[in-house]
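So, here come the structures, one by one.
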Structure P
Amino acid sequence: MNDTPNPTALVVTAHPDDVDFGAAGTVAQWVREGYRVTYCIITDGDAGGFDPNVPRSEIPRIRREEQTAAGAAIGVEDVRFLGYRDGELSVTHELRRDICRVIRQVKPARMLIQSPDRNWNRLQASHPDHLAAGEAAIQAIYPDAENPFAHASLLNDEGLEAWKVNEIWVMASPNPNTYVDITDDFEAKLEAINAHASQLPPDFDVRDRVHTWMTMQAQEAGFAEGRLAEAFMVVNK
């Protein structure tokens, strides 16, 4: 069990690219601050893409490679995939166990997850897989990871002891309470997003679209004109 600060952060998302659109600027800052960041991507994003000329069987490999490159763009080298099917995610005992396993392996003080609460103002952020990933992650954080008797095989067969996560950051929450100024990390965020080439149609202006989103969030935060921000709900346990 952990009750002391540890400069390690674990990010759990449903799909490749979710963390980059939602939080890459903030994660880049964490890396600079000395955090060892691990990505845990639940699906391979096999339902993604738009090019009919790309064989569907190739999509999982492509998306894994894209997410690995996106992580490297902001200094994240540890990227793990759980291999669940894109578009079919639900909160199951097995998913909770698999996330719990990674928590006990990584032993993070801080976790970044997706919101289990639907945001009616940003329905794209509330993809059903995102909601399921958020709910499974928070259940894996509490009570699973810190209960030594939950998912007993993790301790008995794998030697993974209970671990308490002290700080939870939730992206795409309908109730943000924390805004991070990412103005100086905007280019790094764009580089991470652009690594997901299979997901970006030719007519999608990444810079303009993301700049607009980040400007709106900076305005919500009351930041000075011209600043850019990412928004989160932060919960301390």
Structure Q
Amino acid sequence: MSMILLAAGVLLLAAPAAAMDDQATFWRVDGLFTRRISEVPDTQWNVAAWVGGDRDKLRLQSSGILTDSGQIEGEGGTQGIDNRLFYSRLIAPFWDAKAGVQLSLFAERQTRVAFLAGVEGLAPYGIHLDVVAGISETGIASLRLDADYDILLSQKLIAQPYLEAMLASGNDVAIGLGAGLPRVEVGLRLRYEIAKEFAPFVGVSFEQFTGNTAAYAAANGEPSSRWRALAGLKVWF
């Protein structure tokens, strides 16, 4: 939460600032808060903020999952409590290239620092893609893909299928990450936009661990796959 408050403070200070490259400076904050319901319920957040102009932006992201007992859910070593800082630059209409750093906190006080680079934007048919490659302090390279697509059922009701996947070049036993394709998640959110900036949603997701990641999960008494019901809130300002 301290990272989120710091980001909000930076944005509020920067909002009235002078232009970058003689352009006006803008800012935006997006938040997705999800209650994930299964045999071990937990709460997930994903907050992203940016400040800058049409071409250059500074991006801050904070995401993570906590169980009801306060434990960090590492998703097979693919996601701890992640804090990211990016510089991004417009490289084509609707596409930004970005580079930065990530600090992740996992259970048992395990931390990982990584250098990241990637692209984010709108593919044909309005599919939102976020593709990020990284190299961690342990020397493991990774490639993360996040994709989602809005299907308008009415002016206020939107169905959003999504996909999350990650590739890893090696094993990181301390955080439960295995080489290969450690984790894939697919899901569907159905949200109702009470206002454009405020939309509750419900949904369902399916998560699958593979390879050594599945073996590490089994050794800890966790399933290698899991269905979840979702309920939450999407906001932006």
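State the single structure among P, Q that was used to calculate Cα Rg over 2.2 N^0.38 Å, giving 0.98. Going label by label, the one that fits is P. Structures P, Q were shown, and helix-only ellipticity at 222 nm (-39500 (n - 2.57) for each DSSP H run of 4 or more, over all residues; to 500) at -3000 was computed from Q. Taking FRET efficiency 1/(1 + (r/R0)^6) of positions 39 and 87 (r between Cβ atoms, R0 = 25 Å, to 0.05) as the criterion, the top structure among P, Q is P, with the largest value.
Going by mean count of other Cβ atoms within 10 Å over residues 47-54, which of structures P, Q comes out largest? Of structures P, Q, the maximum of mean count of other Cβ atoms within 10 Å over residues 47-54 occurs in Q. semi-axes √(5λ) of the Cα gyration tensor in Å, for residues 31-70 alone was computed and gave 27, 10, 7; which structure, P, Q, did it come from? It traces back to P.
P, Q: which one has distance in nm of label points 7 Å out along Cα→Cβ at positions 103 and 151, as calculated, at 0.8? Traced to structure P. A value of 2.4 for distance in nm of label points 7 Å out along Cα→Cβ at positions 55 and 199, calculated from one of P, Q, originates in structure P. Sorting P, Q by relative contact order in percent (Cα under 8 Å, 6 or more apart) from high to low puts P first, with the largest value.
Read the figures in this text as sums done on the coordinates, not as results from a lab. Quick caveat, the model's predicted, so the values are computed rather than measured. Cβ atoms are built from the backbone, for glycine too; each structure is taken alone.
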